[in-house]
Every structure is written in structure tokens, then in C-alpha cells.
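Have a look at these structures, which come just after this line.
Any read-out appearing in this document is the output of simple, stated calculations on the displayed coordinates, not a laboratory observation. Remember, predicted model here, so these are calculated numbers, not experimental data.
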Structure I
Amino acid sequence: MTTHRAPKPVAGPTQTVERAVTVGLILAVLAGLAWIAGMIYTLAAWPM
């Protein structure tokens, strides 16, 4: 006896866009944290 199931949806274009936006935001946060760390390092090393 066969069962009739709806086909699983393939990752649609909206999911692809959401993934790209999420990756972009993560990269932006990492860049911001790296910039802050660089500024702290610069200020800490300035008097030396």
C-alpha cells in the first residue's frame, strides 16, 4: 500500500536569502569585534 505524502520542499529562494543575510550579519559582527580588539591593542600599546 502506498502512502501519498506531499513532497518535501526544496530550499526556496527565501531561505537562501535568509542564509546570506545571516552569514553577512555574522561576518559584520566578527569584523566589528576585530576592529574593537585592534583599537584596544593600539591604545594599550601606544605608550610603549
Structure II
Amino acid sequence: MKIYQGIKPGPKPKKEDGSLDKRRRVTPEKKDDYPPLKRHKHKPGD
């Protein structure tokens, strides 16, 4: 029997002063530098 485990998101990173670390997020002023994600097609049965 196979055992499946879901991916558990960890706690959000925080700086030393306790505020959230925003390095993993795109700020609104930088959003134009990142192209939008392309649409993808699902295979039959997905």
C-alpha cells in the first residue's frame, strides 16, 4: 500500500524585527517586469 502525504506550507518567513519578509513576493511597482503566466491546456481526463 502506498502512503501519500500532502505538501504542507511552512510558516511565512519573518525578519528579525518580526515583520514579514517580502523577498518572495512581487511588489506592485515591479509587477511590470514579470510577464503573466501562459494559459495551459488540460489533457483529457485531468
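Side notes on the structure shown:
- Structure responsible for 46, 34, 8, with Cα extents along the principal axes in Å calculated and labels I, II on offer: II
- Answer label among I, II for the case where helix-only ellipticity at 222 nm (-39500 (n - 2.57) for each DSSP H run of 4 or more, over all residues; to 500), calculated from the coordinates, equals -25000: I
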